[in-house]
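Undergrad: Below: a set of structures, written as structure tokens.
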Structure 1
Amino acid sequence: MKYYLATSAALALATGSAFASGLDRTGQPVGIIFEEGTYAEFSVATTAVDLSGNDRATSTVGTPLNPFQSATGDVGDRFNMFAAGYKRDLNDQLSFALIYNQPWGVDVNYPVGQSLLLGGTQAEANSNSLTALLRYKFNENFSVHGGIRYQEIDGQINLAGGAYSSIGGQYNVRVNKDGAFGWVAGVAYEIPDIALRAALTYSSEIEHDFSLTETFVTGASAGTSTKTKTPQSVNLDLQTGIAKDTLLFGGIRWAEHSVTDLVVPGLSAQAGRSIDLIDLDDSVTYTLGVGRKFNENWSGSLAVIYADVDGDNLVSPLAPTHSFEAIRLGIQYTQDKMKISAGIRYTRLGDAVAAPGGQVGVADFVDNDAVSFGLKVGYSF
């Protein structure tokens, strides 16, 4: 049964959060460290997001906003993700893996001329991460794994529309690229004869010291800086054989998104108070699925995913969703030393209220979704 266990992870990229839980897009998987022998893989995925809402006529405290309740238009831009990995046994007990992915991201664009309160607001964030892992097997049942992670992040935010008039109106901040290190540690228990594995992995916070270029409505610019963190997280990945050629799998991921903020010094000074452009809540994501081997070449998997997000549904206009539900279908073809995995995921995004600064709701986002497609090619040497 061990030969086709990767069915359950056929879409490491297509399982991305798609605007669902903070900035999380991949879940930071480390499953490649459990592959047998020398192994390499490459994966690509694309996500189309349907994300729209309407301005509110009045705020929750009765302040007039937009009596026309203008539609925001589709604010979710399509995004693509790439990943690659390499794993090698150094001896009978020690193995090494190198993992590249793009764990964090934002692609939000409010069309100009639609929403009176948010039209012209944009946000883009990009990341690259490289993780080096070692795994030590005490015996066929117990092992530990850990290593270091290096990640780079950059981005840009543009604020526009009536919702931002109280802090000076039109504003742009360029977040220049910064790289920083974190660490990973975990433990696993396995019973190979029944394809059972329970793997617990902790990923540390990573703190970035960003240099900023802030540009105000007057056209004046200022070079400033700020520190922020990407969240610590815990992944529990489970799987076990339940019948001949059938695998039950699941997982739980907790991420402390609330530590991620972006306090901009120049805009804060202008507004006379601290301005944090990111307002995120911690989340727990649950996955449950089943994989089935149909014959020597073909296998498939079906999984359901649910994210539970702390706090109320007031969110940043730069990430206007709250929680999600998803279903994922994967298929894998194996021939000799190569396996090709593909699949599709449908995500129903949770309803949310866009509230600049997490204070006053200005737009309602309901009935939104995303569709992801992914492809992975793996080869054993």
Structure 2
Amino acid sequence: MTQLPHVILQKDQHRRILAGHDWIYSNEIDNQKSRLKSFEPGSPVDFVSQHGKWLARGYLNPHSLIAGRVMSRNHDEAIDTIFFTRRVEAALALRSGLFTTPFYRLIYGESDGLPGLVVDRFNDVLVMQVGTAGMERLVDTLVEILVQVTGARAIVLRNDTGGRELEGLASEVRTVHGPETEQVDLQEGGLTFSIPVATGQKTGWFFDQADNRRGLQRYLRGGRVLDVFTYLGAWGLRAAKSGAKDVVCVDASASALGGVTENAQRNGLSQVRTEQGDAFDVLDTLMAAGERFQTVIVDPPAFIKRRKDEKTGAAAYERINAAALRLIEPGGTLVTASCSHHLHRDEFVRLVQRAARRTERSLRLLEQGGQGPDHPIQPAMPETEYLKALYFAVG
């Protein structure tokens, strides 16, 4: 096995790695003994404690706040094609035992031992996102392995996330294997959706909410449903199929709402209509018009992307939930979610409760959900847990 350069950590900065965390921050590295600027972005390295104890093997980006990413804690394990093949095979084996249909997140970064890599599966089409310089070096190898292990007909590279800029990486979207692919079909909950994998949000679909959408049916009473931040109508169409008599889907994107209409027609759901506009403005307009709903679903993008956003983001969560509560009939249901890692679950509950006090509504928390098992949580890394879904009875 090729000898890798050593990256030496500052005194006592090895403890978090020994506890199982997979990130090493730039200020945790001894820059006198391991000059960060001497490394190329994505360089494979061994991480070593200040006392010379070997800790882990991974890769380094000297230009990123998260400078080091751990891939293996086995000193005798080479980071080679065999290594990556085994990791992809293990990820596939886990999902194959959990899902009866091939629609899920196949690889979830650190939780699958592949930091910086996300892969979503849409049957025989994979959508791949690479977020770090270390994984960027390996795109061709990873594509070959993914085809070999899964038999994928096509792989779309969605390297257009904001995090790539922090790693010094360019933005691009292209098909890297098979025929040019922009749309795929997805099946969920007895519905068929058309997914714009080349132009849609993230990788085209939000698999992390699949279990929570499945749980929606028990709270529906056949009344009117409002789906806010609907994207392609995943929540709203599920409600319509489950018997809601009228479903209003709200989003700022005209193209997304076009997808809602197409998907509703495709599934024979004539009770679905759309409203385009800023969610806060649309909810105010619906309130002024006297509209009321049995169930309101609020599933926004992350309002708190960084710690410095906590104050403004928390205010946004409280405001959108207050607007939603005003539109719910007594005895109705609020389903509200947050994908902000920096917003802890207990604080999210408190924010919704404050919104209830503002609107003079009473709440009972019926159920709490999180991300599905295709987004497994790495216990030593709280960063891998981010999704909160709350189901409230509204008085």
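Bear in mind that the values in this text are calculations on the coordinates, not laboratory data. It should be emphasised that the depicted structure is a prediction, and the values quoted were computed from it without experimental measurement. Cβ atoms are built from the backbone, for glycine too; each structure is taken alone.
Undergrad: Suppose you compute mean count of other Cβ atoms within 10 Å over residues 110-117 for every structure in 1, 2: which one lands on 23.0?
TA: Checking each candidate, the match is 2.
Undergrad: Of the structures labelled 1, 2, which one yields -0.60, -0.68, -0.76 when log10 I(q)/I(0) by the Debye sum over Cα atoms at q = 0.10, 0.11, 0.12 Å⁻¹, for residues 102-301 alone is computed from its coordinates?
TA: Label of the originating structure: 1.
Undergrad: Here distance in nm of label points 7 Å out along Cα→Cβ at positions 142 and 198 has been calculated and equals 1.4, so which of 1, 2 was it run on?
TA: This value belongs to structure 1.
Undergrad: Now for a separate question. Thinking of 1, 2, which structure, once relative contact order in percent (Cα under 8 Å, 6 or more apart) is computed, gives back 10?
TA: Label of the originating structure: 2.
Undergrad: FRET efficiency 1/(1 + (r/R0)^6) of positions 94 and 350 (r between Cβ atoms, R0 = 30 Å, to 0.05) was computed and gave 0.30; which structure, 1, 2, did it come from?
TA: Working through the options, I get structure 2.
Undergrad: Also, quick follow-up: Match the computed value -500 of helix-only ellipticity at 222 nm (-39500 (n - 2.57) for each DSSP H run of 4 or more, over all residues; to 500) to one of the structures 1, 2, and report its label.
TA: 1
Undergrad: Given a computed value of 0.45 for FRET efficiency 1/(1 + (r/R0)^6) of positions 134 and 214 (r between Cβ atoms, R0 = 41 Å, to 0.05), which structure among 1, 2 does it belong to?
TA: Answer for the origin of the read-out: 1.
Undergrad: Who wins on mean projected area of the Cα convex hull in nm² among 1, 2, i.e. which is largest?
TA: 2
Undergrad: Which of the displayed structures (1, 2) returns the greatest value of distance in nm of label points 7 Å out along Cα→Cβ at positions 38 and 222 on calculation?
TA: Going through 1, 2 one by one, distance in nm of label points 7 Å out along Cα→Cβ at positions 38 and 222 is largest in 2.
Undergrad: Using FRET efficiency 1/(1 + (r/R0)^6) of positions 86 and 318 (r between Cβ atoms, R0 = 30 Å, to 0.05), single out the structure from 1, 2 with the greatest value.
TA: 1
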